[in-house]
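Scrolling down, you'll hit the structures one after another.
What follows draws every value from the coordinates through simple rules; no lab data is involved. What you see is a predicted model; the values in this text were computed from it and never measured. Cβ atoms are built from the backbone, for glycine too; each structure is taken alone.
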Structure P
Amino acid sequence: MEKINYKEIIQKHPWIVEKDQYAILSPDTDGFLCGLFMSNYLNWKIVGFYDGKILKIKKDTSSKNCVFLDMEILRKNIRSIGHHINIHNINEPPPNYDEIMKNCINPNYIRRFDRIHNFSQKYPLGTIHFLIFIIDNINFNTSKIEDEGLGTLFFADGIWKILFKYTDNFLEWFNFLDVGERIEWWKKLKQISVIDLIKEINYLIYKLKNIHPENRKWYGHINISAFENNKELLISFLNVLGNLTGWNYKSNNWLLNDLETYEFTKHIYSGSRSNNIFINIWSKNPLSLAMTGDSTIQYTLENPDKLP
């Protein structure tokens, strides 16, 4: 079976291993872990958040100077890394598909996976896992994580549910990703029992309930439309994640003040799996697009605001 070529990824996208980058995160556990990881090992600065409807970004900061973590931004001059399926049929792509994706790192894109042929085989992990695999190729200390942090890695994006429900796909991807024995959290995972992993995940859920006692079903997603009201909640959650993983929350790397707001229009299409429908949506020049279900396309248009 073919294996992923990390050196080729880094050669095509050297920015992913460069220090002192500006980053914009998805406002959920996967995004926050990406921010903690990159701010610890490469001194990246977190300057904003994007949720498909709203962009919060540090005042006077251009999106061209940022890397979007845990999302695909469909602009050839914007750097991003995500893991969603965003094409219906790779054999009949939009004429500008590869041009638009040239600055985006995506494991499904690397394997040329699409919805019509590969939806059940899509990448089953989160962006944080893929980041660890990439960065570990230039710095073999980056895969280190505290024992208590395994639960957080498998909580992000509900990975623990996918692990048990789609085990064959999970293992097939680990083979492609060429994890081997160098990734410390993968070695640790193989040494603990299923019960111990569930206990760690349950402990994180317990911590979440204590962070947000008003919402006992809170799962680490921040509403950025009311960001100022949620800033303390976010910092508390970052400290929990940092303490569990060993990727400490460094306040000087999280530039959470003076964020400007940009509003976009998010659409959700659910219906026919026709490639013509996908091509029509793509022709609208979406800022981001993800096929989150077998017949669902979520996409965002730059309206009323434009990307700064």
Structure Q
Amino acid sequence: MQKVSVIIPCYNQAQFLPETVESVLAQTYPAFEIIAVDDASPDRSAEVIARYTGVRYIRQQHGGVCVARNCGIARARGDYLVFVDGDDRLLPNHLETCVGAFQAHPEAALVCGDYRWFGVPDTWHVHNCAPTPTHYTTLLRFNFIGPPCVAMFRRDAVRRVGGFQPGLEGTEDQDLYLRMTRIHPIHCHHAVIAEYRRHTKQESQNWSKMLTAAMKTLRRQRAFVRADGVSREAYRQGIAFRRHLYGELLFWQGVQAMKALQWKHAMRCFSVLSRYYPFMTLKPAYQKIAHIMPGRIAPHSAPLPNAQLPQKSPSDCI
């Protein structure tokens, strides 16, 4: 049987790690290995992993999730790779479903499915994986794949594109998806195969970090979309969509910081906005003028006029 390497990067997630590891051990597909990469956690992560016989434990100097995943890739022995963070869970059908999808679609470099939230109520996402017209252009518009725990990758394809890119933490998964789909076909099987935890300590709720990383990630694609009108339009809509999503959240985070007299935090929020989404720094004045002169200024209901933006997508809702 083809072997799967499940890589668990973790940092200060000892309280969640047992659920993560046990969700892998519960898989219906038997040919797998587990590699836990501890990013120099100061908590009890090493002690937790030591409870599970057969889990390969690697402790590295603190370098971030990209470095941890790349460390796991370098040590992996499987034909396929799955990345599940130390606070998320795989459903029992994950590996069996994805290996089956690869067998049915041997041309694919990655296969993916769907996930469900857990941890807090009232979380949602829309699974919309339709190629428009390709999966690459869809990913430019919005991240339809979501967190990496919903995907399985061919190990050789991940190595070929260079793994995860340090410096893009927050949207490093989107960067990898874009680099892979630009040169390789992928397949979505639609099955729900993972559970994504929502909690207050997630880095993906750091809106300043998310807006910065999202803009850097998309701008790395500029050289590849210039010659194609469809890709250019998808790129433009992707920039607008992410600015609107993360910029709105960052703006109100800055407002709350000001109300709490947290001036350093507020300045950091508005500094990032002024660089990547300057309209949001002028929003109060814009809204006041629009109220005084109704009908003369279009409401800011979308980042760009007439842009057909998708609904909030899996990792864009994180």
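Who wins on relative contact order in percent (Cα under 8 Å, 6 or more apart) among P, Q, i.e. which is largest?
Once relative contact order in percent (Cα under 8 Å, 6 or more apart) is worked out for each structure, P has the highest.
Please compute distance in nm of label points 7 Å out along Cα→Cβ at positions 168 and 184 for structures P, Q and give me the label with the greatest value.
Comparing P, Q, the top value of distance in nm of label points 7 Å out along Cα→Cβ at positions 168 and 184 belongs to P.
Which structure, out of P, Q, was distance in nm of label points 7 Å out along Cα→Cβ at positions 16 and 80 derived from, given a value of 1.5?
Value 1.5 for distance in nm of label points 7 Å out along Cα→Cβ at positions 16 and 80 corresponds to P out of P, Q.
For volume of the Cα convex hull per residue in Å³, for residues 136-271 alone, which of P, Q scores largest?
P
Quick check: 0.35 is what I get for FRET efficiency 1/(1 + (r/R0)^6) of positions 8 and 56 (r between Cβ atoms, R0 = 30 Å, to 0.05), calculated from one of P, Q. Which structure matches?
P
14.4 is what came out when mean count of other Cβ atoms within 10 Å over residues 48-55 was calculated for one structure; which of P, Q is it?
Q
Using helix-only ellipticity at 222 nm (-39500 (n - 2.57) for each DSSP H run of 4 or more, over all residues; to 500) as the calculated read-out, with -11000 as its value, let me know the right label among P, Q. Let's see the in-between values first.
Numbers: P: -11000; Q: -13000.
Only structure P yields this read-out.
Going by percent of Cα pairs over 29 Å apart, which of structures P, Q comes out largest? Write out the running numbers ahead of the final one.
Details: P: 34; Q: 39.
Comparing P, Q by percent of Cα pairs over 29 Å apart, the maximum is at Q.
With FRET efficiency 1/(1 + (r/R0)^6) of positions 120 and 240 (r between Cβ atoms, R0 = 35 Å, to 0.05) as the yardstick, tell me which of P, Q scores highest.
On the way: P: 0.55; Q: 0.80.
The maximum falls on structure Q.
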